[in-house]
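Below you'll find a set of structures to go through.
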Structure 1
Amino acid sequence: MIVCITGGIGSGKTIVAKIFEVLGYPVYYSDERAKAMYYLTDIKQKVIDYLGNNAYTPDGQINKPYIAQKIFSDNDLLQKINTLIHTAVHKDFEEFKKKHSNAPIIFKESALVFEANIQSTCDKIILVTAPEKLKIERIKKRDNLDEQSILQRMQKQWSDDKKIVLSDYVIVNDETEPLLPKVLKILEEIKIERNSNNSKPTNSL
């Protein structure tokens with residue numbers, strides 16, 4: 001069973017994914033692996049073709065501020081880069097699944113499950129949400145970005161309201177309640193569903 005964990009920037013989906021990992025389940029971090037794809041020779045050349053030589057620093061590292069500025073101000077470039085990286089990540093995930101073929105459940109963390117139209121590859125979807133103000137505060141601390149840049153990125157992602165109706169489970173990560181009990185409850189329900197193959201309505205925790 002493939003369970004996708006998604007959520008907008010700053011929602012805290014990676015923390016939820018790490019809890020499942022600590023519980024002993026294999027977790028594929030799509031966002032982290034996507035960054036690694038930029039260093040593959042064929043991908044790197046295409047990124048340069050799309051964005052220019054400044055997409056990489058002189059020592060060969062990703063020039064994140066430059067790439068962000070280019071793609072978040074040009075929907076066509078954003079689409080091209082997303083398609084390029086998502087295709088590479090898909091192949092990488094297939095290899096990950098082979099390595100963990102004996103695992104009853106594999107979790108896949110991905111920010112753009114719906115935006116990239118890959119929800120059909122997920123048996124179940126867990127959406128992690130948080131109030132916009134809290135998301136912005138988290139991103140400011142984590143990435144040292146100004147609020148305008150953060151809002152610009154948020155606007156490129158689907159709203160939580162749009163994603164909630166398409167998700168099987170919703171975790172509200174607003175720091176008012178601990179995450180672990182919510183994760184454990186969902187895990188138990190997923191295990192029951194895996195055994196019974198019965199579908200259940202969206203559950204908000």
Structure 2
Amino acid sequence: MKQRKLEILLEKVEAFSEPELELEQYPTPAPLAAEILHFAYMQGDLIGRVHDLGCGTGILAIGAKLLGAEEVVGFDADEKALKIARQNAKKLGVEVEFVRSDISEVLAPANTTLMNPPFGARVKGKDRPFLSAALRTSEVIYSIHNRGSLAFIQKFIKPAVITHSYVARFPLKKTFDFHKKEREVIEVEVCRISRS
């Protein structure tokens with residue numbers, strides 16, 4: 001499937017109905033999700049079991065399944081988000097398992113993890129448990145972080161390594177009361193991490 005077709009399909013994924021500020025629930029935009037998923041597909045990483053940690057309403061998990069991943073499991077602590085994720089998977093005709101779980105309880109092994117963890121804008125270090133869980137369970141990890149985080153990530157993940165990274169645009173819609181603009185574009189770093 002071409003990246004543009006995947007993006008069009010992922011545009012149908014419904015976002016959070018009532019996003020939680022403390023969970024930093026910002027939906028991954030369809031163009032960015034399609035870009036990351038297509039890159040993972042081209043690297044041959046959407047094989048076997050794929051995890052989406054902090055899956056929210058399921059865009060990365062659903063996209064992985066659309067691109068042919070055999071088994072996809074999305075984990076999130078928010079049952080309201082998981083309910084929407086299940087509806088999204090049904091709407092797009094894919095079978096994805098969505099599990100309510102604290103990130104520290106994710107133990108099942110996976111070939112690849114895809115994730116858009118909290119950036120730690122509200123509480124510093126909120127992305128660390130997600131990186132730790134992914135490193136504990138997966139051989140390959142695709143993760144989105146605030147621009148400027150690369151040096152920290154390289155240090156945190158050792159002995160794993162960042163094999164690829166690039167800067168991408170992440171459009172944010174006004175979600176919470178403290179947001180002043182209707183739409184703002186921030187730059188993020190997308191990393192591919194390998195444990196081997």
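Out of 1, 2, choose the structure whose coordinates give helix-only ellipticity at 222 nm (-39500 (n - 2.57) for each DSSP H run of 4 or more, over all residues; to 500) equal to -16000 when calculated. Matching structure: 1.
Just checking, which of 1, 2 has the largest value of FRET efficiency 1/(1 + (r/R0)^6) of positions 107 and 171 (r between Cβ atoms, R0 = 35 Å, to 0.05)? Before the final figure, lay out the partial values.
Working: 1: 1.00; 2: 0.55.
Sorting by FRET efficiency 1/(1 + (r/R0)^6) of positions 107 and 171 (r between Cβ atoms, R0 = 35 Å, to 0.05) in descending order puts 1 first.
Look at distance in nm of label points 7 Å out along Cα→Cβ at positions 75 and 99 for each of 1, 2: the largest one is in 1.
Here distance in nm of label points 7 Å out along Cα→Cβ at positions 43 and 139 has been calculated and equals 2.2, so which of 1, 2 was it run on? Walk me through the numbers on the way to the answer.
On the way: 1: 2.2; 2: 1.3.
Of the options listed, only 1 reproduces it.
If mean projected area of the Cα convex hull in nm² is calculated from each of 1, 2, which structure is the one that comes out at 11.9? Value 11.9 for mean projected area of the Cα convex hull in nm² corresponds to 1 out of 1, 2.
Across the set 1, 2, relative contact order in percent (Cα under 8 Å, 6 or more apart) reaches its highest value in structure 1.
Values quoted throughout were computed directly from the atomic coordinates according to the rules given, and no laboratory measurement underlies them. Computed from a predicted structure; not experimentally measured. Cβ atoms are built from the backbone, for glycine too; each structure is taken alone.
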